[in-house]
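Trainee: Structures for review follow.
Quick note: the coordinates plus some simple rules give every number you see, no bench work behind them. If you're wondering where the values come from, they're calculated on a predicted model, not measured in any experiment. Cβ atoms are built from the backbone, for glycine too; each structure is taken alone.
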Structure 1
Amino acid sequence: MASAKEIPPGGEGKIEATLRTGARGGRTAKTITVTTNDPAQKTIQLKISADVQIALALEPYLINFGRFKKEEAPVRYVAVIGDDKDSTKILSAEPKDKNIKVEINQKGFENNKDNRIKIAVLPNMKVGQFRDVIAVTTDHKTTKNLNISVFGEVVGDIMVNPRSFSFGYFERGKAPEKIVTLKANPPATFTVLKAESTAPEVLVEKVTVKEGSEYQIKARIKDDFDKDFLRGNIVITTDNKEQPTIEIMYFGRVQKAQGITPGQQGTSIPMPGMTSVPPSP
């Protein structure tokens, strides 16, 4: 924040900056760009740095369970770190999802006194992607509330790739075709009964690659599509009891004629609210 918008000749001003460190410690540096009306020096870069000391934090505070089978029960541990870790007590750690189990041990888990929080995904977690936030409370004098974000994907009898997709920026009548692949997770078998789009402008076609074990769903936008953007789901119906219905979200936007630079066509558009879950290491 600047002390004044205008500084008179020979005068001086101050710029106040706040460095938000979050839970990260160690050496950190940031750059501030100041824009002026001085033709000789239109921009000025100010660099600030600090050695951040952590009083109390959780590590990791973002946990990826990756992809795992339903019958598996993956476990992750969270450590308490910082200068005040030994004098601080974890009072509670509560998930929102009842299929995520959280335990606290002030003496630590797995012979590590700092690993005081144990997080497990229960077998009742539904097939598909999941996301949750665990609220942690402590008796620390200033850092009383902390959060742990967890996410992952439970793989059932049917493996789906991708779980969502974008048509990107496309010209009318030239939208690319997209393919969703469904494969059986051995020894399971399944059959795709039908596939439909919630948006009538998108045509879908079921292709049998190998009966009972692999199918493709091809999706393309109709040539006479006359809107500016597109959003919807492909709803796939199967004969599998565990995954009778599978929904794939899609999105796309028409490429405008003006202001388009070469190479923009086909640019990926992020899917709001969707998270790609990489396999566990």
Structure 2
Amino acid sequence: MQDLHDQLRSLGSAYSGTWSAALHDLTSGERIAIDEHRVMPTASLIKVPVLTALYQAIDDGRLSLDGRVTYEQRHRSLGSGVLSMMSPGVVMSVRDAAVLMMTISDNSATNICIDLAGLDAVNAKMRALGLNDIALFRWLGDPAAGADPRKLNVGSADNIERLMRLIARREAVSPDGCDDMMRIMRRCTGRAELSRLLPWNELNMLQDPRENWVAEKGGAFINGVRTGGAIFRSTRGFFTMSVFCEGGLEGSESHDSEGNVLLGRMGKAAWEALAG
């Protein structure tokens, strides 16, 4: 594990901005933590806490996965996703809203999920899990935030890694809820962050996908904000990981940005060391 720690530090040393990382080997219990409690913008990675609070509401009986919800104008948020390009009035199940939020990072679907679970309930669930670095301040696209990602949501590599670990251990919500959350996150379509350099095929699968998979979410915002949180599982290993970075502005602003490259290299290094 020390070799991997040194490798991650070496990769990070070439990054022009600020970064932090946390990793936990669920097989050995060993951990890597580098500036892990530095509070930074989460960008779309906040959707994992939102998903967790949504499934807590389902466990509590306040919602059901097959309950119907309507996309309204007040939910609309530009950016990633498809709902913002559609007319209000689209009806879907609660689970469908969660799938849109996680698999294509739909911002409008995220606002539906925040509306259903409750913004305060998202923060309360994080406090109940002891994840005090994570905070959701506003719905996505709220003009009061302007271009400041810290006015939308914040978190830390430590807290996101711990949340992914709780999900992986089926402890964040009910075991059935955690299993479904992982099923959804395994269907992520972007693969632009921690798992981007793994050998995905044209069907967005690894070889032997029942045994080898990644359940993940990433995030991106201006000023080089790039974030990732993931559960990596293979026949060889089982670990959770999160990396946050900000301020690295070299290269493009797309999925090939400096931050995306850093996350991909760190995720690949971890996979090869622990699960590849």
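Trainee: When Cα extents along the principal axes in Å is calculated, the result is 76, 61, 25; to which of the structures 1, 2 does this value belong?
Mentor: Computing Cα extents along the principal axes in Å on every structure in 1, 2 gives 76, 61, 25 only for 1.
Trainee: Still on this model: The value 62, 40, 21 for Cα extents along the principal axes in Å, for residues 99-210 alone was derived from one model only; which of 1, 2 is it?
Mentor: Comparing all candidates, it corresponds to 1.
Trainee: Thinking of 1, 2, which structure, once P(r) over Cα pairs in 10 Å bins from 0, in percent, for residues 35-74 alone is computed, gives back 22, 36, 29, 12, 1?
Mentor: 2
Trainee: Which structure, out of 1, 2, was distance in nm of label points 7 Å out along Cα→Cβ at positions 19 and 203 derived from, given a value of 3.3?
Mentor: Matching structure: 2.
Trainee: If we compute distance in nm of label points 7 Å out along Cα→Cβ at positions 43 and 67 for structures 1, 2, which one ends up with the highest value?
Mentor: If we compare distance in nm of label points 7 Å out along Cα→Cβ at positions 43 and 67 over 1, 2, the biggest value is for 1.
Trainee: Once relative contact order in percent (Cα under 8 Å, 6 or more apart) is calculated for every structure in 1, 2, which label goes with the largest value?
Mentor: 2
Trainee: Assign the value -11000, calculated as helix-only ellipticity at 222 nm (-39500 (n - 2.57) for each DSSP H run of 4 or more, over all residues; to 500), to the correct structure from 1, 2.
Mentor: It traces back to 2.
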